[in-house]
Structure P
Amino acid sequence: MAEPATLEAIAVSHFFDVSRPFLQRLFTREPRRRLRAVDDVSFLIASGSTFALVGESGCGKSTIARLAVGLYQPSDGDILFENQALSSARAQPAMRRRMNMIFQDPYASLNPRWRVSDIVAEPIRAFHLATRPNEVQGRVGALLANVGLAVRDGLKYPHEFSGGQRQRISIARALASEPDFLVCDEPTSALDVSVQAQILNLMRDLQQRLGLTYLFISHNLAVVRHMADRLGVMYLGRIVEQGPAEAIFRRPRHPYTRLLLDAIPDLEQVGRARTPVGGELPSPIAPPPGCSFHPRCPLANKRCREEKPTHVAADGVEVACHAVEEGRDG
């Protein structure tokens, strides 16, 4: 029996209007220009699990993160939170408090003029989870302890902490509304490698203890390997490969996924020939025809340059690749 879904994206697309001002377009007879940041993306996140999205910068991961918490509205498609439209769920305070976000940069996401106790207490007060000052401070102290900080740290300001400690404060603030679903937008990319491991271990521990569901955004497959139950690989706004994380790491099918995995340092495979990801990411304003990855793909042929691939099942994962469909991927 399938696990109940916390979040489901159904054929979601999102466009940004990047046209020049109207008068300039009028004189030059230039049409409107739209940047297709997310293109027909579908996925489902089971309750209590972690679904990770990976890909290079500019592939649309952070746009999906903002769509998943209602900061952006889909241009096409639907997003469901526990089987109801996300916009309807966000309109209900009792539902809205059950979703939250951990941002990428702990230096920018905390108000430098507020003490830590006020930062963490803000969601508690906003959602009326506690009203008496002693009760609010008790909750704040418990949240700080949950993320490995001391109660007395609540009296300090954000500038008095290291990057890893600031991200712990951000996690405590995200947990203050007692959410079930967290969108984690590259929560470790701004941190030192040694600190990254501590934050990832903390997040896994919190997930097990609190039953949290994560949408985890990252450009680093090595990080995702320790977090994800299911994995989606994004390229130029589309998910090109999706399935159980273990299956994708064991046998990646899409050429782009293979190239990303080749970039992960592995001491056990020193000396093995590796193929780096070559070329530049095409412009999402004017993407290539056919498969958007074909200008950089070692397996591309005439069909790849002319026909957009659809998702096909291969070894328990979904892959959008003509080479996989035709058996040319080796």
Structure Q
Amino acid sequence: MFSVGKILVTRSLPGSALEHLRERGYRVEAHEGLFLSREDLLKKVEGAIGLIPTVKDRVDAEVMDRAPGLKVIACYSVGVDHVDLEAAKARGIRVTQTPGVLTEATADLTLALLLAVARRVAEGVDYARKGLWQAWHPELLLGMDLEGATLGIVGMGRIGQAVAKRAEAFGMRVVYTGRTPKPLPYPYLSLEALLATSDIVSLHTPLTLETHRLINRERLFAMKPGSILINTARGGLVDTEALVEALRGHLFGAGLDVTDPEPLPRGHPLYALPNAVITPHIGSAGRRTRERMAEMAVENLLAVLEGREPPNPVV
């Protein structure tokens, strides 16, 4: 079949969405490995008219200039902080995202981390596997009760609201903060007030220049003593070194699906802390969710290449 253009996909994607591109005559090059180096990205993108990157691929002016015919960057993510939007706009390249589809899966993982930290699940599993479980005791691995606890949500977008709904089912009191109050049935607080009064703080705000290290050392130690921090948004929202310090006495624990750096190197101090539960950025890793993300990315890409307005544009 005659190829109508090259599409670079920086990781193999679940489901059959990429077949729709091949059926339309596009030459799809999907990187099969776990890692895609910067050098390989620069080489592979040459000649591409469409690009489907993941959040781990930094798509800047250098990448775009390697593919002068590039028309669309269809992100396989809702976050677009890995793409230089100004550079894309200056070159007339459309950028799209996959919003909404990963809301429920990410909210589910947020609650999973929250429960794991509050009830010390990882510590309990480790305790049992090491053969230390010899008897029941009233003070063994005491954790935090969720009913009546206050959950402070930083960033009340789609995911934040989905987390709030789940928290209510556990009998938690929900408060939130963000750029502006919303017509929601939860109290709106300043960030400082939220940190000082919440038993659990969950981050759901995008990573921008303004939110980079939003939770710095000062704010970590301004959190309520014995509280929990959950981050399923972006690792750069938190000062990692300060978090390690805070977990050594000030905080009850932390649940992290994202870190800074990401991934954490072997031997990082966070891994040595029993009150830190760390997962490898799997917030959207439900099979149905990841397949739908692929479908959305392809729908966005095809719309641009076929001269239509994409369903989920960023620029």
Structure R
Amino acid sequence: MNNADFLIRFSSPRLGYGSVVLDNSELLEIPQGVSVVLGPNGAGKSTLGLVMEKGRYAYGNRLEFARPDMKVRMLTFTDIHSFTGIDVVSHEQRLESTVNDFVPTVAELVGQLASDGEWLRLCESFALRDVMDKRINYLSSGELRKLLVVNALRSRPDLLVLDNPYIGLDSASRLELDAALRSLPARGTSVVMLLCDPADIPAYAVAVLPMDGKTLLPLVTDRAAIDALRSQTPVCEGIDASQLPLRPEAEGDDYEVAFSITDGHVSYGDRRIISGLDWTVRRGERWALTGPNGSGKSLLLSMICGDHPQAYANRITL
């Protein structure tokens, strides 16, 4: 790799953060642009991200950056309130609008940024529209994911590390996120995605760094080899529903309907989320809920579990 093209060079054979140590016997480097770190759960991808963001001079690590003053930001998307700094102590509290009156809208949170030209251009490039009046709690997964990225870009990082950015996004949100991320290197921000599914490797990635067993494997930069990786079987651990054990029969198991909702409805103020929903799940059936981000999938499941306060204003049978 041309020395002028490298973004980060890992110069030590061991990379550590906390109690986790990674094997870097290849003495690898990551190029500028959009790259991917690929590996199964537990391979050490998130640890490598933390090394890049916070551990460049700790734990005996030796990292060489394209510029010594490079700024690195890592987003894990594990906490939906990382943007607000607001803690929600229970699932019920998040769903109960009267309890969440203190949660700000996007406009209240960003303040003067709501009229800042650069902020607005970033929001437009990420297809973030009509979210300013929404409370942070009620953003869809896709909206919140993109808002977190836009917020991180405010500090103009040289490198943005994204830990599994596609999880929970529908196909439309993935395309929008891809379009925005693809443009970031031209703005001066390189991107490293930490992924476990080869199918998630974007077509515009310039390099893939495989990891397995907390070991960094040789970097892949050849276009044909990257395309071959994208067609591989996912390495993330999944669940085969057919292998799940059946619940033992118990007294009172003579029911036919496990769950039903009749004329289901949920509203937040004037905003109607669910209206006129009829759904019956019979004993032994297996269902999948599909739909775009914000369509009400999680909300519907919370009603089945009785976690949503408006479940008690509905005609539901368990």
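Which of the displayed structures (P, Q, R) returns the greatest value of percent of Cα pairs over 22 Å apart, for residues 171-250 alone on calculation?
R
Figure out for me which of the structures P, Q, R the number 67, 53, 36 belongs to, where Cα extents along the principal axes in Å was derived from the coordinates.
It traces back to R.
Readers should treat all values here as calculations from the given coordinates under stated rules, not as data from a laboratory. Worth saying up front: this structure is predicted, and the values here are computed from it rather than measured.
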